[in-house]
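S.K.: For reference, the structures are reproduced in the following blocks.
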Structure 1
Amino acid sequence: MGKEIKIGDICPTFELKNQQGELVKSSDFIGHKKLLVYFYPKDGTPGCTQQACSFRDEYEQFQNYNCEVIGISSDSLSSHEQFAHLYRLNFNVLADEKKEVRKLFGVPKFLGLIDGRVTYLFNEEGKLIWKFNGLFNAPKHISEAIAFLKK
């Protein structure tokens, strides 16, 4: 696993397919939008579903702060397609099946077993300005991010 990125670090360059099979690149946003990237363990689990639905419900608020939201897990494209459709997700959910992007960000595993839940917020220049690590209390990732953006 790579070293976990820290405040002030530049967003790792990545490209992955979203739930529609379209290629989404970090470079699509860096330079003109803030970018919130959150890594989560698994589609359809209670915490991950709660987190995704919270991002869905607050998506417009993130947009008001010129901030794009991207969720990333190692689930397959078909899993993401079902997950996004079932919960009417209005943001990109990217399939990192080989966990390469997770490694680029250095997202830690919980107890060395479970993929971690970490949220990263980059400014328009691609610099990390805020991050939140917490496997439990998934909705706190959303409320804390919004509180930071409001500052």
Structure 2
Amino acid sequence: MNSAVGSFDPSVFLDATMTEGNSTVNTPVPEGEYTAVVDGDPVIRQWTGRKDPNQTGLALDIIWSVDDASVREALGRDKVTVMQGIMLELNANGGIDTGKGRNVQLGRLRDAVNLNEPGKPFSFRMLAGQVAKISVKHRMDGDAVYAEVKGVARL
């Protein structure tokens, strides 16, 4: 759709027909290490345990845009993204637990983008636009393959 947003008519779009089929399989980003940039603001989401609905918490979701022309070409996309999910450990006051051995994945992320210096202010929005080296691994869920960021490091 190359038309201007102002001339978009949802009714016309809903009635439009097509003869091509849609893909039913997602081709994941290949496993490996890539230079990537945090694509926009991270998302904080609440979660509830699958087995125990009384178990709840917060997670941080980061979308990384992979800066690799060969991956974009192989996947046939102009933009290739992969997600990193970090389960957050909270303190008794509901804030981020900064104790020893707590929120290690968050600490590694912050360290990789030079935002983990004690005494310096940090907010999750500061992650937007930061660049690091990411490690992508695949996770299987039945027949589906999902690419996920499993580690980050400084460039």
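What follows draws every value from the coordinates through simple rules; no lab data is involved. None of the values given here were measured: they were computed from a predicted structure. Cβ atoms are built from the backbone, for glycine too; each structure is taken alone.
S.K.: Suppose you compute FRET efficiency 1/(1 + (r/R0)^6) of positions 19 and 99 (r between Cβ atoms, R0 = 30 Å, to 0.05) for every structure in 1, 2: which one lands on 0.95?
M.R.: Computed on structure 1.
S.K.: 1, 2: which one has relative contact order in percent (Cα under 8 Å, 6 or more apart), as calculated, at 33?
M.R.: Only structure 1 yields this read-out.
S.K.: Rank structures 1, 2 by distance in nm of label points 7 Å out along Cα→Cβ at positions 11 and 75 and report only the one at the top, that is, the highest.
M.R.: By distance in nm of label points 7 Å out along Cα→Cβ at positions 11 and 75, the leading structure of 1, 2 is 2.
S.K.: Quick check: -9500 is what I get for helix-only ellipticity at 222 nm (-39500 (n - 2.57) for each DSSP H run of 4 or more, over all residues; to 500), calculated from one of 1, 2. Which structure matches?
M.R.: Going label by label, the one that fits is 1.
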